[in-house]
Structure I
Amino acid sequence: MLVKVTLIAIRATLVLALLTGIVFPLVVTGIAQVAFKDSANGSLLYKDGKVVGSRLTGQPFTKPEYFHPRPSAAGSGYAGEASGGTNLGPTSNKLILGQKDDPQTKADESFAGIKQLAEQYRLENSLAPDALVPVDAVTRSGSGLDPDISPQNAKLQTARVAKARNLPEQAIEDVVHQNTHAPTLGFLGEPRVNVTTLNLALDNLKR
């Protein structure tokens, strides 16, 4: 009796392992490759035949001829292996005012707060010292990998990008409009601009 029960258990285990460990993953992968090939493979972006990023994750852009993403707290910035936010509350002095290195401990504790990020944003984009700044330009996302910025953020960067590329502002605005996505299903979230696809589109512009 014991041998019979053991054999049944072994057969059941092997069948379940085959179904859930091999058959099911192969079926799901096959369906995904046929119906959602781009998404299933990571929504990768290419330039000159080489992978340069993904639509799903942001990456740092700092040159004046590119649109800049929102700040990131993931590692040194947009590090996939260190995804995460600051975990600072809205009333945190560190979040609002930032934090400088402590000369006594000689520890690297510097942290750019909203105040410093707003000042830097205004300076980069030649804005007035009291100009209103979009919230996504001075706050970090929860994942640190957000690929999008708001249309308002993109609009304020347009003049800088146009000047750096020696192109009319209207040409840059047209590319921004082409890369602006409406809320998902028309009502989930806010309009957004994917920074990486936008910058790739700018590089493809003919002067």
Structure II
Amino acid sequence: MASQTKYKTGRRYNEPGHAHALTFSCYQQRRFLARDRARRWLIDALQLARTKHGFSLWAYVVMPEHVHLVIFPRKDSYSISDILADIKQPVTRRATRYLREHSPQHLARMGSRKPGGRAVHRFWQRGGGYDRNLFDPEAVHTEIDYIHANPVRRGLIEQPEDWVWSSAGYYSGHADCLLAPDVEDLPSLTGEKKRGR
């Protein structure tokens, strides 16, 4: 039986027809996404990136110090690295600008040095994070359920749909989801698998 996923460490597989489960973290696991303001910056960046790169956002959850996404690039040629850059860089810029203007004493928490020694501000942990190709409907739906349950496992809420910084509410029928996922091309489960969800 063929594997349902491809695991990667470092190398990315930009393969047409594959979805991607992406996880990326804040710099040094700091809780930079604990405030609604920063979470809104991320939601805005996600919306712009999916329009620019033409990917379907099947699911997401924004945690205080990391993010999970399930995306499906619709173009034959795409770059997950470029997609991530267009999600992450605007958040870093907005956070840096906000702290300079309103809370400069906290800017040092984002301070880092590049390998050459140049000082920079980091919102995100260096590197691309975790990227897993998904090419089986069951694997896709399992991943979506898994990421939606993140806030429950952490004890932040009791039901996945109660976490507003997630697409779980949309899947539970809430019309007021902050960023509605793209479900038109989401593969469906059939028969026993669908009933068992």
Structure III
Amino acid sequence: MTIYSAMITLILVMDPFGGVPVFLSQLSCVPPKRRKIIILREMAIALCILVLFLFFGNYILAGLSISEYALSISGGVILFLIALRMIFPRDIPIEDSKQTDEPMVVPLAVPLIAGPSTIATVTLLTTQYPQSIFKWFFALLIAWSFSVIILLFSSFIGRLLGKRVLKAIERLMGMILTTLAVQMLLRGIREFLLSVRSL
């Protein structure tokens, strides 16, 4: 996998465009001047979590005795389910998720940005290609920075594009993510069959 494909995969998994309505809803009761501070804080927390799993995810897997092909298969399944939700979103009124308190860690940092699919993706990258860990770190920084920019301008993007266009973009990203998920799943199955054949 190249740094470009890793970057695109991480952007698709983070899905900043799909997160715009959620961020707008969660921050609706927060003063406009405070919103950008909260977004930067939550995104920084998410980045710390993802960097932790990027550099130490393989040790965590080793401690749990989880094989690479098991991670690849489970990661493919998770990404596929996330992609299906992006393509066929459930229409849940945004008003239901509004809150009066300022959000902290949950649900913006975790699981919206640093969710199971993103954690599985960065862990899979460093486990399958440990020699390129700093390339994946750079790809993560680019994907994270792109998501930060989108979410900082979430109010403007929401007014400019509207709900329909945002949904269309999210579904398009979901279709691309589906192919990446299937490829990851097939790679894991192939590695598993090769390991069984070598026994």
Supply the structure label, taken from I, II, III, corresponding to distance in nm of label points 7 Å out along Cα→Cβ at positions 135 and 159 with the calculated value 2.5. I
For FRET efficiency 1/(1 + (r/R0)^6) of positions 31 and 119 (r between Cβ atoms, R0 = 35 Å, to 0.05), which structure out of I, II, III has the highest calculated value? II
When relative contact order in percent (Cα under 8 Å, 6 or more apart) is computed for each of I, II, III, the largest belongs to: III
semi-axes √(5λ) of the Cα gyration tensor in Å, calculated, reads 44, 26, 15; among I, II, III the input was structure I
When distance in nm of label points 7 Å out along Cα→Cβ at positions 87 and 175 is computed for each of I, II, III, which one produces 0.9? III
Could you tell me which structure in I, II, III was used to calculate helix-only ellipticity at 222 nm (-39500 (n - 2.57) for each DSSP H run of 4 or more, over all residues; to 500) as -12000? I
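Read the figures in this text as sums done on the coordinates, not as results from a lab. This structure is a prediction, so every number in the text was calculated from the model and none was measured. Cβ atoms are built from the backbone, for glycine too; each structure is taken alone.
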